[in-house]
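None of the figures in this text is laboratory data; all of them are computed from the coordinates on show. Owing to the predicted nature of the structure, the values given are computational and were not obtained by experimental measurement. Cβ atoms are built from the backbone, for glycine too; each structure is taken alone.
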Structure P
Amino acid sequence: MKQQHEFLDRELEVYQKIAPALSLLDDPDTDISQHISEFLASFGSSIVPFVRREMKEHSSEQAIETLQSVLRKLQEEGLNEVKEYVLSCRSRQISPDMFTLFDLLSHFGYPESNAWIIEAQLNTMAEAVKEHIELTGAHNEEQRVNSLNAIFFDQFSYRPPSSHYYLPEHCFFHSVTEKRIGIPLALSTLYIILGNKSGISLEGIGMPLHFLVKSTKLDTFIDVYNYGVTLTREDCLHFLIKAGIPYSDSMLEPVDSEDMLFRMLRNLYHCYKREQSEWELEQIVSLLQYFDIEH
């Protein structure tokens, strides 16, 4: 209750500071609009709930355009943070932390994305996995993965989309953890992070057309998109043959978090292209081009 009051107090404090600017959203003067946009964006992610609320309530095109520019400024900052983080890790010759990388990417789709909330949910789930392992007496790795599946799919109901696969929201941590629906790569990323938090060593497998997960202690693969079903190397080979893709051993090799990021960016490219979201598409293309990644 105390935390709720503190949150409401902070929200009221922010609103009192921005109220004069909000009253000028309809002003046709472009200099004023730009000043308001920059002022609101200076509050960072804390401003997003107010911006989204105002966008729903306003009918003025000028007001909506100004508010949209605020969100885009914050989205640009999020994508720039992704770039800077990758470059920083490269300079230190380390692989980017998977959670940090995809949390930063989430700020492009949802500037209001809160790493603390997502981390807390994953920590809660990890504790549930450990308890399930203990209660069921899961001693070998296969049984431990079954406990992970029980929590991820059964208790917390993570699942693939039943329709409208190519929605950007199915790619970002913020929306995937909120709605518990995601594309294979998004679900697999959360699954890997959760497994590692639970003491189950997992890695991503960048098979063409369908991202997989693998325990470092097992020879089989995990299809997170299909509720954790186990696949053999032969199953993967048949999948690729059926898709008309010539097989090579490298297709079932582990990939690092940076490779996973670029694959997600390519997914987002197709999502935004399908939705004809030109501004978002331009941002994604720009980042892919910066890292010399084909889309």
Structure Q
Amino acid sequence: MRRFSWLAALFLIPASPVFAAPAVAPAATVAATVEAVQAPAWLDRNGVSYPLGAGMEVRNGDVLRTGPGARAYVMLAEGSRVKLGESARLVLHSRSLKPKTFFRGALDVVTGAFRYTTGLASKARRQELAIRVGTATIGIRGTDIWGRSNAEGDLVALIDGRIEITRAGQVTELAQAMTYYDAPRGKEAEVKALSDEVFRPLARQTEIEPGDGAARAKGMWKVVAGVAGDNESALELYDRVRAAGFAAKLRPRAAEGGWRYEVLLAGFANADEARVLAARLKALIGLEATVVR
């Protein structure tokens, strides 16, 4: 008779606290959902950090963080998309009772690059959204913008639509597409023309492109970060991968004389995407991962 492991038994208990994701909010109050992740990335909630994973819900007060070389796409409940570049930190504020029909809140971009694009459906819905980028606050009126905050200063580029930017009590309106607001630290802000040559490398900082190794909710390919033959080793490996910003899961398998445990990362569209993630795991934490479907 096979020895029954307490760790394997946890997978038969719904919402086991050992492997619990952030608590799920009622569908009507979910402010946003993670659409895609190019790890490593994290979500901080109530003092606890979780690796950011595709399909994860984002709620009022949550902090999203991306690591070096990382990206993340977040879909707001009303249909707008927020893209985060590497080494970014964003705080989501939302008090909406029904965010799908009336989204009221703010995005606080503490550092890093982002892009905000209003969805076609969201243009017909009510919205009160402000975006804070470092020292500047942006009033949104159905638009497409790119921004960044770092040690050198704040930059907000208008791709389409119209915005109002408030900084140090002064309001600047951008109503012409492909212009940007440049606010270096300790200097006066200026509005400048944004050429395609300047914008293309900026846009790439927040784009997830084929071959970047990103995970999405419906990808069929998986990466096995490692396999353990006992409870303690399995949990140690699982914690190590998740602490590094990769949304790993444990999968128990019956084996001769007991159980073995696979630490999995799922959601990759094809084998090439999964291999990119496997290479990133090796580079960051030294694991020899394998790709499976």
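Of note:
- Test item: Rg and Dmax of the Cα atoms in Å, for residues 144-239 alone calculated as 21.3, 62, pick one of P, Q: Q
- Distance in nm of label points 7 Å out along Cα→Cβ at positions 128 and 152 derived as 3.7 - corresponding label from P, Q: Q
- Value 21.0, calculated as Kirkwood radius over Cα pairs in Å, assigned to which of P, Q: P
- Comparison of P, Q - label where distance in nm of label points 7 Å out along Cα→Cβ at positions 32 and 264 is highest: P
- For FRET efficiency 1/(1 + (r/R0)^6) of positions 256 and 280 (r between Cβ atoms, R0 = 25 Å, to 0.05) computed as 0.15, the structure of P, Q it came from: Q
- At a computed -4500 (helix-only ellipticity at 222 nm (-39500 (n - 2.57) for each DSSP H run of 4 or more, over all residues; to 500)), which of P, Q: Q
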